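Undergrad: Next up: the structures, one after another.
The numbers here are math on the coordinates, done by the rules we state, and not lab data. Computed from a prediction, not measured in an experiment: that's the story for all the values here. Cβ atoms are built from the backbone, for glycine too; each structure is taken alone.
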Structure I
Amino acid sequence: MDIMQMLKKIDGLKAKIDTFRPFSKELLTPWQERLRIDWTYNSNAIEGNSLTYGETAFFLREGLTSEGKPLKDYVEAKNHAEAIDYLHEIVLSKRMITESFIKELHGLLLREIESTVAKGSNGKLIHKPLSSGKYKTRPNHVLTLSGTIHKYTEPIKIPDEMQSLLVWLKNNKMHPVKKAALFHYRFVCIHPFDDGNGRMARLLMNLILMQEDYPPCVIHNTKRKEYLKNLEHSDATGSTNEFLDFISNELIETQQIMLKALQGKPLPSVPDEKLHRDERRKIIIKTIGNNTFSISQISNRLSRIKRPTLKSDLSALLLNKSIKKKGVGKGVVYYL
């Protein structure tokens with residue numbers, strides 16, 4: 001399928017989605033929650049975040065962390081989800097994309113993250129300080145999939161390059177999907193920040209789509225190599241056709257899921273949505289903490305754990321003496 005056919009398919013799906021406007025809150029809310037988790041998990045995972053889909057989902061829904069994962073990974077998940085929420089506000093307010101907005105969004109995305117891990121000149125990993133919301137002051141580069149070093153725009157040229165990119169965005173009249181994908185590519189080529197450039201490129205690409213009433217395009221971590229390969233191919237050849245094809249396919253997949261949600265159909269299953277049994281039980285213990293809770297109170301706090309599963313977990317935790325209980329019948333309560 002050539003790019004014109006793909007854009008026609010995208011616009012056809014958009015037309016079907018538009019027939020549901022104004023969207024029913026009952027149907028839209030589950031879709032938005034799913035989107036927020038999918039987008040956050042995949043975008044962070046592409047950059048090396050270690051949280052599984054299930055851990056990301058549970059953290060964003062319940063606000064609970066699990067042992068063994070870096071705090072930074074949870075901060076990244078929180079920041080990214082809040083950045084998505086902020087984009088919805090930007091769309092509603094019809095605010096333009098400017099340099100000050102981009103810096104503001106970057107400041108939100110990297111809030112409370114003071115350093116990133118990078119390779120030093122000797123090849124060893126070092127902690128490089130970050131300045132969220134500010135352009136980089138030192139050169140940066142990346143080791144590509146093909147093993148070559150790709151250098152990004154020099155710091156001194158960043159303001160001019162960013163200004164040029166935003167003028168291009170404002171004046172370009174091409175199809176919104178093509179414009180969003182090319183903006184993503186050009187932003188990554190500039191790489192204006194010390195860290196977070198990939199996540200920023202995807203956030204800004206999706207903001208451009210959302211401003212034109214398209215749903216966001218979720219690039220899946222399972223396609224990370226294909227995604228990076230297409231970016232590298234564009235660098236090497238100067239042609240962005242393959243990258244545009246890739247983005248279009250990912251957008252079509254997102255549109256199809258959204259359409260199912262609006263039609264009230266079951267959404268496709270997601271990888272690793274359920275927490276591992278031991279991980280789930282650790283979260284139950286953490287939830288009880290210093291409190292004395294009934295099963296209903298625990299269930300209200302951990303709404304994503306089904307009641308039969310929760311009862312089974314509590315029985316197992318009682319058996320191995322991780323928790324205790326007192327009372328009888330409906331008066332039973334659990335404590336550490």
Structure II
Amino acid sequence: MAKPVLLMTGPMPPIIDRGLRQTFDCHQLPPKGRTGTAAAGTETPEALLARIGPAVEAVCTGGHTGVKTDEALMAALPGLKVIANLGVGYDSIDVAAAARRGIVVANTPDVLTDEVADTALGLLLMTVREMSKAEAYLRAGRWAKEGDYRLSTASLRDRSVGIIGLGRIGKAIARRCEAFGLPVSYCGRRPQADVTYAYHADPVSLAKAVDTLIAVIPGGAETRNIVDAQVLEALGPRGIFINVARGTIVDEAALIDALRTGKILAAGLDVFVGEPSFNPNFLTLENAVLLPHIGSASILTRERMGQLVVDNLAAYANRKPPLSPVAETPFSGWGG
């Protein structure tokens with residue numbers, strides 16, 4: 001029996017590549033702008049889609065590939081049944097278009113929750129206690145020459161934390177903050193009955209009530225620039241902003257201005273608009289800690305994420321329910 005045809009929107013980690021090739025006839029979408037012929041192994045994306053598009057039943061993707069799984073791509077794949085995303089965030093996929101077409105989208109929740117929560121707390125500690133700057137001070141040989149590194153302006157001891165987005169990762173961050181003795185508040189679409197943290201209906205109200213703001217919400221049009229100049233103004237001059245969500249959730253120009261002018265004290269960022277490129281003005285700010293999107297980037301966690309991608313797609317090949325369909329595309333059978 002012929003294997004079902006699968007399209008990868010870019011290079012995938014070995015655990016995914018190996019796992020999928022056992023079950024699927026796999027093809028990788030070439031980078032845009034490539035010219036050549038299939039015989040020479042340099043097929044253009046358009047030529048590949050024209051050749052295999054009607055036969056493709058599954059797509060494997062992720063924000064790291066830089067390819068939007070949008071309605072135009074879905075239209076080129078009329079037999080598409082499932083899209084598996086490497087990552088819990090799936091803002092690179094037009095889920096509304098997928099829902100209209102009866103396509104199931106699956107992501108990789110839970111397996112990365114603790115890793116990202118650990119990253120958020122690590123970033124918070126680095127930002128509050130200026131650990132990156134202190135290490136650079138030591139490495140530059142300044143400790144012996146100039147004496148102890150200066151006392152940090154901030155401390156966790158007198159802080160309160162507000163979390164924008166109290167989902168799985170947000171709750172894991174909240175538990176860690178509680179262990180540090182930090183009071184926690186949150187905002188979201190609605191209050192959650194299973195938590196006792198103070199609820200705020202919007203980010204401005206939350207920012208006014210705390211001095212440390214941690215963002216862990218999905219990207220996309222609905223949350224674009226949700227942390228804007230008004231939120232940063234409300235956070236105030238003692239304010240610290242931590243972002244482990246998506247770069248698009250914050251107005252970066254407003255954030256850079258707030259950091260430069262002292263409207264807030266500092267920021268710790270693991271995500272940026274347009275990454276891996278990012279606004280070079282961030283590099284001029286001594287009160288910003290910058291990480292290259294390492295939230296879930298450990299071998300252990302990435303292997304678990306990759307295996308979940310494989311398992312979701314293998315479920316389709318075996319006509320079983322996917323393990324982790326997203327809410328917008330609930331599973332109701334594979335049809336056809």
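Undergrad: If we compute mean count of other Cβ atoms within 10 Å over residues 158-165 for structures I, II, which one ends up with the highest value?
TA: II
Undergrad: Can you spot which of I, II the value -9500 was calculated from, given it is helix-only ellipticity at 222 nm (-39500 (n - 2.57) for each DSSP H run of 4 or more, over all residues; to 500)?
TA: Answer by label: II.
Undergrad: Distance in nm of label points 7 Å out along Cα→Cβ at positions 182 and 214 computed as 1.3: which structure among I, II?
TA: Computing distance in nm of label points 7 Å out along Cα→Cβ at positions 182 and 214 on every structure in I, II gives 1.3 only for I.
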